[in-house]
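Visitor: Take a look at these structures.
Bear in mind that the values in this text are calculations on the coordinates, not laboratory data. All figures in this text were calculated on a predicted structure; none of them were measured in a lab. Cβ atoms are built from the backbone, for glycine too; each structure is taken alone.
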Structure 1
Amino acid sequence: MSLSARLDAYFARIGYDGPRAASLDTLRSLHALHPQAIPFENLDPLLGRPVALDLASLHQKLVLEGRGGYCFEHNLLFAEVLRTLGFSVTGLAGRVCWNVPESAPLPRTHMVLRVDLDQPYIADVGFGGLTFTAPLRLETGSAQETRHEPMRILSSADGFLVQALLAEQWQSLYRFDLQAQLAIDYEMANWYLCSHPASRFRKELIAARPDLGCRYALRNRELTIYRLDGKTERRRLASGSEIRQVLESHFRLSLPEGARLHALLERVASDAESPSCRFGLS
């Protein structure tokens, strides 16, 4: 498939029919539509399948097959789209600190993008349940509005810290610096997330998708809808079939048929230990 055809297919997937200029308006529009159309999900690691990061595989899975993925998949695809449009994009790495003790050593297992326009911006369409719905100016201190929660970037001893305003409190999401990453850096971290026995993505079903006025989050068999007005709805799913239906409806996933996926979802539904969690991790 040609580069132009891949770009057309991506735009059709996210529902974008606007200008193709490398402008801030284009970046904002794509950044809002991408996570709303392509969810965060970890079905492949949970099924024991390797996660491929080459662009052909990412396009096939996230665009043509109607699937989602986690941070490396989302942000590598998004970076390629932006570069094709003429944006200057640099891949960076972050250390997730959302729901992690301050003193815990943190690996660099999150991918984030720097996009340079008239000033630098941080773009991130793959941070789980708190995926950005707008790019952030790479400036420190000030709150920045998005389509969902206000966010801000602070200076830290090792670079920068991203925070989101949740229930009137600033919560830390991840730390990052401006060191450009190579493809092999992402391959190393990706192997850990999808293959290492200690990786959370091999242990729990996680899916997330922002929508207008709310965020959907699934952790194992618990579906949570966080509304921007502060109301929260929670529901425990009773069967693998119900989990599948929610993944297809709330998260807009196109799921393949097959005994292996059916058995996985039934195991998730029958697990008595399915704790609630405010948003998923990247």
Structure 2
Amino acid sequence: MKRVLTIQDISGVGKCSLTEALPIISAAGVECAVLPTTVLSTHTAFEGFTFRDLTDDMPGIAAHWKALGMEFSSIYTGYLGSIHQVELVEDIIGTFRRPETRVIVDPAMADNGKLYAGFLPEFVGAMKGLCAIADVVVPNITEASFLLEQPYLAEGYDRAYIEGLLKGLTDLGPRYAVLTGVSYAPDQLGAAAYDSDTETFCEYFTARETKNFHGTGDLFASALVGALENDFTIEEGIRVACEYTLAALRATLKDPEGRWYGVNFEEALPTYLRLLGKI
């Protein structure tokens, strides 16, 4: 069985980060090893959440795994809370990376034209360095704009703008760039990707839901990782991730209170398994 290592935070209540990555990747038929960077009582949309930084524990955990001879088919990183954590993750990738290991970086640091609370511009430079050693990067348009120091366009952009961002991202170092939250029409939403080796673009769109949901980026990235581990191409992977994300959003909308906790990815897992050809 393949084994993916994912490095990001975990919330006791609220669906995002490791709370989504672990079950989604596991459902894809892949062992999911986790390295929590932070433990929160709830995700950050709740008031008064508790926060426990695990930065000091990360080197010891990695050293134990190294002593055990652990190997990972992919290393997938999500939200990292500090420049020091980014540096530690780079060291961990250097320790466990083999020629066939795939490194996927979701540079979770910004949305809607702004950096997340607590992040300074220096953090963008650190994340750019992490993206440089990745095989696949999966930012949203805001994150891509920060990484490339380009103007952020919330709407009104064209395909040339998106393709420029994708090419710019691969110029940082990764072979593949996947851009989420792409839309050329009010009723559609999806993702676009670029393979710098073959110099080819692809994109996939689904119907657009009007409400915003917490944790959709983590869901998409985790679903993409699961698809890639099942030997899907990037083009096939973004189709799977887009369709699964839409199914989860629609399941969430059935419960008016449900979206506060995050996306109802659980009820949509059968859709994901069908998309992967598991059932």
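Visitor: A value of 21.9 was derived for mean count of other Cβ atoms within 10 Å over residues 6-13; which structure in 1, 2 was it taken from?
Guide: Of the options listed, only 2 reproduces it.
Visitor: Using the calculated result -12500 for helix-only ellipticity at 222 nm (-39500 (n - 2.57) for each DSSP H run of 4 or more, over all residues; to 500), pick out the matching structure from 1, 2.
Guide: The read-out comes from structure 2.
Visitor: Given a computed value of 21.0 for mean count of other Cβ atoms within 10 Å over residues 142-149, which structure among 1, 2 does it belong to?
Guide: Working through the options, I get structure 2.
Visitor: While we're here: Here FRET efficiency 1/(1 + (r/R0)^6) of positions 158 and 270 (r between Cβ atoms, R0 = 41 Å, to 0.05) has been calculated and equals 0.65, so which of 1, 2 was it run on?
Guide: Derived from 2, not from the others.
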